[in-house]
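Right after this note come the structures.
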Structure P
Amino acid sequence: MDLGSGLEIARAFVREGARVHVCDVDAAALEAIGTSDPATGSSVCDVTDRPAVADLFDQVLHRLGGLDCLINHAAISGPTGPVHEIRPEDWDPCLEVCIIEQFNCTRLAVELLKGYANASIVDLSSGAGKVRFPNRSPHAATKWAVVGFTKTLAMELGPYGIRCNAILPGGVEGERIRRVVEAKARLADRPQEQVLQAWLARASIKELVAPTQLADMILPLALLRSRTVSGQAIRVDADLRGLL
């Protein structure tokens, strides 16, 4: 789980009355959530580790008694640089965390989701899943893959009443986007603020996305009033038309 926007999403569901369980590799961060958000259950889990994911779902089933919504939100920034200069040991983890984890979690969630009349999956992609993103090829590859994965799931799981949608955020306020801008600035030998402003110039709304905006978009997708919304790639990116 992204502990910025991911935590805001969890909080939105709790406010709606849902029982929520989150996971992350960062035990200290989860311990802090246990203090700040005691209604939210949590497990330390590396979602690229399939036995660990199986244990996670056992814990979820034990704590919640079932599952009616899965949100795949694990991600890392990945390396920055031209594709021929990216080391395989930097490329592979990006794919493992950003797309393979979605398979790892989804394959175990389906049987649980089948038991509910209003079951849904929400996969986090990115604005980079719709537009070019030079010098960020592993990130872009995974985010395009998430969209294809989600649209395929919508067709496969629709007969079971399971809806599947993808959210494509632009630059989300927080530590991750700061690191991306920093890496881009270093590669281009330009000031970070200049790189950020060039990014914002390519969007209709000249601002980063607040984590709460993702929560505000995702929560309705899990509610019954969205029962015919499936197979969608929904952009929350200030109308981003390209990335530098």
Structure Q
Amino acid sequence: MNATRVLVIDDDDDIRGLVTELLQRAGLEVDQASDGRTGLRAFHQSPADLVVLDVSMPELDGWETLDRIRDLSDVPVLMLTARGAELERVRGLQAGADDYMVKPFGRQELIARVQALLRRARSTSEDRQETYADDRLTIDYAQRAVTYEGRGVSLTPLEFKLLSAFVRHPRQVLSRDQLLELVWGDAYGVSGDQAKLYVGYLRRKLDPEAPDSVPIETVRGFGYRYDPPR
């Protein structure tokens, strides 16, 4: 069995070295890159199981690097940044990042988040379901393609995982903590408000004109439920 590989892309030698050491101590195989272009070349040559990506880098920054990674793969990406503003975090998640940490970060928290992302990725890859369909929605898991009422819908990796969690538990009320476990891999260090935020994103993506008509129901005081057309 191949070792789990992580690619760390950060132009700060100290941060990159620290992250590499922490991940290696956790039993992971680590490749390093000091800038976005070098990181993309490394990813092309040997795709990783997870990428730790710094936002602020010269020439090709973290956002541009993330865009190019997403053109190739839905590999989990954990963004690192010195900026902790909410809008910055939202930008990262909407751009397709799977998680977001602000420097300086706790060492144990970093390991916990990496392990949670890897668990979630393994769970997704082990799921054998190939397609889902009801009267409004179709999902092709192999192609990561979603159609809602005959219209193709472009979702970020997190939005896709959230939708998959709902349709795999039809008519079941899922609490915020359950969604964090199913979608983010763990509730550790993740706010329940993040689940609420992404449910809103998903409704608007599926039906921009009438998001409230999407059959993802809010069950007040409990959570959310996908109620497919009967």
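Quick note: the coordinates plus some simple rules give every number you see, no bench work behind them. Please read these numbers as outputs of a predicted model, since none were measured by experiment. Cβ atoms are built from the backbone, for glycine too; each structure is taken alone.
Computed over structures P, Q, mean count of other Cβ atoms within 10 Å over residues 142-149 reaches its largest value in P.
Here helix-only ellipticity at 222 nm (-39500 (n - 2.57) for each DSSP H run of 4 or more, over all residues; to 500) was derived from just one of the structures P, Q, and that gives -12500; the source is Q.
Structures P, Q were shown, and relative contact order in percent (Cα under 8 Å, 6 or more apart) at 21 was computed from P.
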